[in-house]
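Below you'll find the structures, each written out as structure tokens.
Each reported figure results from applying straightforward, stated rules to the coordinates on display, with no laboratory input. What you see is a predicted model; the values in this text were computed from it and never measured. Cβ atoms are built from the backbone, for glycine too; each structure is taken alone.
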Structure P
Amino acid sequence: MYRFISGICFDGYTIENDKKTLVFDETGVLRDVVLPHLVDPLKTEHASGLLTPGFINAHTHLELSHLHEIIPQHTGLASFAVQVVKNRGEASLDDIQQALHKADRNMYEQGIVAVGDICNTNVSIAVKKQSTLFYHSFIECIGIEDKRSNTVLQNQLALLQQFQNAGLQSSLAAHAPYSCAYNLVTDILNHNHQVKQPFSLHVLESSAEDDFLKGHASEFDTLYHELNINYAPPVNASNSLRSWMQQIYTSTIPCLLVHNVFADATWYACNNSNLFWVFCPMANQYIQNTLPVLLPEKNWITATDSLASNTTLDLISELNILYRIHKCSVDAALQSITSVPAKALQLQHRFGSLQPGTACGLNEIEINPSGLTFVKRWIR
């Protein structure tokens with residue numbers, strides 16, 4: 001039993017101005033893309049808007065969904081981080097699971113087919129096993145003290161094994177330069193290179209990050225004071241963010257660098273195609289009322305971050321902010337939620353483009369002067 005859907009298509013890379021008919025089988029796999037006259041029009045459904053592959057949300061924190069509307073807006077990054085730590089364990093397991101299921105369902109209803117999700121615990125495993133969405137789970141390591149790096153790594157490798165035993169695609173990730181010892185990041189990267197799996201890092205979410213790594217006073221002093229952690233990085237100018245990032249800038253595996261709010265042109269001056277720049281503008285506004293000042297020319301991705309730092313997990317709402325303020329092309333905007341995140345998560349053989357043989361999903365959107373509008377999900 002086949003389903004025939006006809007319309008103007010964005011294939012994951014460009015908008016094709018001629019109508020095509022997409023042929024899906026009963027399992028949701030795209031079997032063929034043909035010219036409309038080759039298919040019986042009485043068996044064909046017609047889209048009035050633009051057909052696109054299903055969307056990919058490359059950066060979420062699903063396990064924080066129960067913190068929706070709990071943390072006040074515009075508190076700054078350090079204060080936000082303290083509130084996450086203090087509040088994340090306050091809810092019951094039932095409430096957390098209900099919030100996880102609701103967030104998962106909401107992403108499905110917004111046309112999302114695959115997700116890159118940051119995990120610090122195993123609480124999301126059950127939801128992901130039952131979900132219609134495909135998840136790549138990033139098992140996140142946090143540990144600023146060198147002496148604890150191996151303990152942190154071994155604990156998170158054990159958590160990684162739980163996800164893998166559940167049949168869920170997963171890999172290690174580091175939290176951020178202000179919360180991870182350099183040697184811990186080295187060990188994570190070495191592990192991911194061995195298993196050829198993607199890596200993720202929050203970076204340049206605060207203008208104070210470079211000051212912290214240089215041993216200067218910064219908002220992160222307050223963060224560690226509030227968390228009762230007595231730590232400051234060595235006072236050494238070579239500990240700049242750029243120096244800290246060198247091992248990532250030369251990586252041979254996909255590296256998702258998330259937020260980049262305070263990045264300038266030199267930040268993106270790297271020819272390594274394994275680097276992917278992830279933007280979550282609504283979360284940036286929520287936490288510190290800022291927006292990214294610059295987009296790179298290629299390999300940029302639009303994502304949502306968590307419901308602790310956002311009002312929704314709607315990719316089109318996020319995309320419209322970047323589309324309007326940076327005047328990017330529609331093609332580039334749509335690539336940032338389809339083919340580019342598929343490549344970053346190593347899922348291009350399954351999602352991100354209207355390629356026969358893939359279960360790419362199918363959405364319909366409209367393009368208007370004020371931005372993009374999600375219309376419906378045709379295929380899951």
Structure Q
Amino acid sequence: MTIKNPASLATRRSDSCDFREIIRNKIPLMDVRAPIEYQKGAFDNAQNYPLMNNAERASVGLCYKDNGQAAAITLGNSLVTGQSKANRLAQWQDFVQENPQGYLYCFRGGLRSQTVQRWLKELGVNYPLLTGGYKALRQFLLNELEQLALHPLTILAGNTGSGKTPLLAHCPNSLDLEGAAGHRGSSFGGFVTPQPSQIDFENSLAEQYITSDFSLDQNLILEDEGRLIGSVHLPDSLQQAMSRSPIVVIEESLEYRLEHIYQEYIIKMTDQFQASYGIEQGFIAFSHYLENGLFKVRKRLGSERYSQLQAIQTTALAQQQKGQLHNHLDWLKPLLGEYYDPMYQYQLKQKSERVIFRGNNTQCLAFFKNQ
């Protein structure tokens with residue numbers, strides 16, 4: 001494969017780059033690190049087209065440690081040659097052709113990215129490096145998270161099912177912590193897709209903050225979260241800032257909240273599992289999701305009550321296969337009343353002095369718009 005018009009890229013911009021503009025404009029990035037590095041953490045606008053695979057990288061790293069840089073470079077050149085080099089060049093050329101405005105990077109902007117850049121230049125294509133590589137952009141994003149924690153914040157609280165996340169979607173000065181975390185924060189909070197790594201969560205949250213382009217003194221609205229959201233945790237500075245911030249509490253009826261939970265955790269989750277795995281396997285996966293969620297709170301419920309709700313849940317799943325989904329309310333309602341509501345009210349009582357407003361969804365949204 002060859003570049004259709006290499007001359008059009010041969011005189012393009014230099015390697016200087018503006019990290020903020022790259023994130024804000026979602027400029028494509030070509031990550032040439034090994035897959036194992038990319039899986040540990042990357043950027044939303046990056047695609048992985050490695051110079052070396054995991055085994056090759058490990059061999060070169062060991063050679064560097066034992067014999068120095070020159071020997072490692074020689075080994076790397078011997079590993080990435082012939083057909084393997086041709087295949088990788090074709091991938092890089094395709095990326096360049098499709099993303100002429102992009103950049104490429106390795107970990108520090110060193111030998112690997114420079115090698116890819118040089119090989120592309122031999123084909124008549126000048127493709128710029130991301131200054132400082134992954135490490136520099138990652139540090140920039142971490143610095144942005146520190147800046148985020150300096151904003152005045154308002155925390156949106158409320159019992160489970162009160163509709164906090166949908167309300168935030170109507171607030172332009174909000175950030176979606178749960179969206180970045182890929183988790184809703186409760187025992188049943190997982191989605192069909194797995195959560196991101198801690199690094200990817202932090203990167204995604206920082207990217208969301210940058211693309212929102214808030215003024216430095218703007219008040220931001222965040223959903224009430226503990227330190228952990230599923231398997232990832234909030235940055236310490238942000239968690240501490242949230243713990244000192246004023247709180248707005250949504251208050252909705254039990255019936256309202258049950259209907260919201262039923263739609264989100266039963267109807268939508270069934271659809272998502274079946275869309276991903278097919279009708280039969282998707283329902284099995286959905287069943288396991290509900291069973292595991294209840295299992296996680298068994299100690300708080302006590303063994304006897306857990307067994308009772310487990311039996312009701314099993315019956316509800318059997319009825320769902322016959323098209324009768326509302327039986328799930330038979331275990332959701334006591335789970336809210338006996339576990340989630342008392343726990344949340346206890347937690348909210350500990351920070352009652354920070355509550356500045358209470359109301360239903362409509363009233364809380366009006367409060368935010370008038371701030």
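Structure above, values below:
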{"quantity": "Given 22.4 for mean count of other Cβ atoms within 10 Å over residues 157-164, calculated: source structure among P, Q", "calculated": "Q"}
{"quantity": "Test item: relative contact order in percent (Cα under 8 Å, 6 or more apart) calculated as 17, pick one of P, Q", "calculated": "Q"}
{"quantity": "Among P, Q, which structure scores highest (criterion: distance in nm of label points 7 Å out along Cα→Cβ at positions 269 and 341)", "calculated": "P"}
{"quantity": "Among P, Q, structure where FRET efficiency 1/(1 + (r/R0)^6) of positions 277 and 301 (r between Cβ atoms, R0 = 35 Å, to 0.05) as derived comes to 0.75", "calculated": "Q"}
{"quantity": "Structure with the greatest value (metric percent of Cα pairs over 35 Å apart, set P, Q)", "calculated": "Q"}
{"quantity": "Which entry (P, Q) yields the derived value -16000 for helix-only ellipticity at 222 nm (-39500 (n - 2.57) for each DSSP H run of 4 or more, over all residues; to 500)", "calculated": "Q"}
{"quantity": "Structure with the greatest value (metric distance in nm of label points 7 Å out along Cα→Cβ at positions 85 and 333, set P, Q)", "calculated": "Q"}
